[in-house]
Structure formats: structure tokens, C-alpha cells
Structure P
Amino acid sequence: MQQQKISIALVDDHKLFRKGLLGLIEMVDDNIEVLFEADNGLEMQKKLQPEKLPDIILMDINMPGMDGFESVAWLNKNFPQIKVLVVSMVENEDSIIKMLKLKVKGYLSKDVEPAELGAALQAIMSKGFYYTDFITGKLVHTLQNEEEREMLVALNDKERKFIQLACSELTYNDIAGEMFVSPKTIDGYRNNLFEKLAVKSRVGLALYAVKHGLVKL
């Protein structure tokens, strides 16, 4: 099957890396046309020609003047049809997630193999995205953390107070006195939290509290 013709641009402040990347691209596919190179987002803006836009821009993150985050945000606003493939040595989770939230179509390390670079470009054109197992793992981990944070946010002040007191040596009757409510109300707090947090005992509440930083050991 004949591969699709792809037009691209390179935005990276390291000229030596751009030269190496061009070499990789030539090895990968002769159906790829490089429209321009730019040192940063500001130069990219000057070189973009509305009558002939690249299909994909290969974008670094750390660049002077206008970095990758700012550049992608600008593209989303002005040329949302251009797809962005991040190619960067920056692999910390915050940067990856920030780029994914900016709707980039893929994220590769600068030590990418030629075959994977070619596969990424073709996948972005045919499927709209290319995410490696490494990036997918980072995304899943972050989503799990966000779910946990949402669970914490869902606890009201009285529930948090009850959990903190439940981690002490106080009896439930003592906790009722501390919170100025009836023992029956405390039973309601306990039963609701058991269900909400999917725990079955006071020990389970304590483990949840320690795990999520509601109490300190």
C-alpha cells in the first residue's frame, strides 16, 4: 500500500538536532516534504504560509522566545488543522500531560528510532494520533491520580473531621461529643463513608486517611 504524502515543519532551537532529524526523515520515507525549519514559535509564526500549511509540525518544548507549550496553544487558536507531534528530551509527567491537554497528536523522545518516527507520522495522518506505551502509561497514571483527588474533593468538612477523629483512640461516642452531634449522626457519617470510600471497617478508614494525607503518622 502506497504511503500518504505528508508535509511537515520542524520547530526546534538546536540546529544540529534538526539536521539529524532531517536525515532520519529521509531514511524513513521519501513521501515526506519538509516545508520549513524554525528555531522557536515566533519564527514558526513568520514562516507559516496560510496557502501551504504543513500537515504536521514536529515540535520541541524548551525553546527561547516562545516555547513548545506557547507555540502549540497559538497553533490551536490560529491553525487548529495543523497536527503537532512533540519530539523532545523532556519526559517528566507534568510536561507530557500538559502537552496532551493541549491536544498534541503524539509525543516522542529525541532518541526515537527511524522506524518509529515514520510510524508516528503515518499514524497521525491516518488515525489522528500516535501514543507510545510510555506516554499511555503516564496518561493512565495521571487519570488515576485525578480520580483520587476528585474523591478527596467530594469529602465535606464534617466527613474529613470524622475520618481524622476515627484515626484516633476515641470511641464513636467520644467522636460524637467532639463534633457536637448525636451518636446516631456519627453512625450515619460512618456508614456513608464506608460506602463512599469502599471500605468495610474503621481500619479501612484509617488506611484511606493515611494514603491520601488526611492524617499524618
Structure Q
Amino acid sequence: MRVLLVDDDSDYRDELIRGLADQGMESMAVDRGREALDHCDAVDVVLLDLNLPDVDGFEVCRLIRTNSSVPVIIVSGRTDEFDRVLSLRMGADDYVVKPCYLRELAARIDAVVRRAKNSWNPLGRNAMVKDLGELQLDFRRRRVTVNGAEVTLTRKEFDLLALLASEPGRTFTRDQIMREVWGYDSIGDTRTLGVHMVGLRRKLGVPDKIETVRGVGFRLLESSCGSVPI
């Protein structure tokens, strides 16, 4: 496992590099956002601080996501909800607050890398197109169209929609969604899911298609639908 650590605190970088090595991970470190852009495609995951001396961490995350699908975990001392939400909207896969437990961080790294490497298809190994009326999902190409127009989703937004579309009408609990899409339990914190759900509904342009089941989770409303092989 190759990790790119982007942080200008040399003491923290050195400590984290040693800790990740104990977890069997190989790390390289840079202290500038622009340097991170040069190396992100050579690693399996990026750990990105928000406070960088040259480029704002949010902008670095956005630029990485524009040009690469490498998973990005924000590791920051900022605890404000605004920072979490903006990071996720910029394309981050996860957000961890410093100081953090090394084992938890390693588990989150494993989860996002596993999800990124696996070609996840809840309908099974055969490539399928799921037809949900005005909404159509192409699992092999990871494409979504609404009324014939293609909609661009992030990796996590597509996985979230794909899970709901695997069983239209079924209510998936928040904990189930966090386990299936993010690879770990929510441990009472489902803000990440909430942010992605807001973005997904906005991009689809059919917000009533995904129903919130109060106190439980979410479900994709049934319509005349089917699955066809491609």
C-alpha cells in the first residue's frame, strides 16, 4: 500500500510515516499542495491536510479529483462541520480529525482503497444496465442518464445510487449504506452520507426519486424498471 502524505508539519509527518510503516504501508511525504498534484497518480491513497503553505487544501482536493480517481482522505485539525462538508463536496472520500487513532486511520485507508479498486456491481458479476424509468444506470461503464441526458457523479455518489437501485423499494438503513459504500460502520456519524445524498439528489434533478425514511434510511422509489445485459 502506497500512501502520499501532504502536510507541512514535519514532526507530524515523520510520526505518521513511522506509524503507517508499522501497519505495512509505504509512505512518501510532501509539504506543498502543488507537489501533491505531481505524485498523486503514483500512490494508492492521498492523506491531505487543509492548511498548506502554497495552495488551499480544498483546492488541492478539487484539482486531484479533476484529474485522478485516487482516493483522498482529509486529515485535518479543523473540526467545523463546514470544513467536513466542503471537503466532501470537493471530492474527498473521507474526513479524519487530528489527532486520530492510527488503527482507525489505517482502517479507513483500507476501506477507501478497497472500494476504489473493486469494480462494485450490486447486481452481480455480469455487466448490466438498470432501467428505472427516467433513470438508467450502466454498471460496467459507471454511467447514469436521466431522461436520456448523462449525469456526472462522483465515485461515491454512483456507488450510493447503485446500492439503492439494486433493490428499488427497499429501505436501506444508514448503517447498511455506510458499510456497503464506505466500507465501515457509521459509529453514529452519518454526516458524510447526508452530504453525498444532497449532492446526488441535486445532480439527478429528480429529488423525489430517493425517499428519506425518517429515522431509518433511504430508498429508491419503484417504477416500471428492469435489468438488461450489455
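Please treat every number below as a calculation from the coordinates, not as lab data. As the structure is a prediction and not an experimental result, all values here were calculated from the model. Cβ atoms are built from the backbone, for glycine too; each structure is taken alone.
When helix-only ellipticity at 222 nm (-39500 (n - 2.57) for each DSSP H run of 4 or more, over all residues; to 500) is computed across structures P, Q, the figure -17000 traces back to P.
If we compute distance in nm of label points 7 Å out along Cα→Cβ at positions 33 and 209 for structures P, Q, which one ends up with the highest value?
On the way: P: 6.7; Q: 3.3.
Going through P, Q one by one, distance in nm of label points 7 Å out along Cα→Cβ at positions 33 and 209 is largest in P.
When percent of Cα pairs over 21 Å apart is calculated for each of structures P, Q, structure P gives the greatest result.
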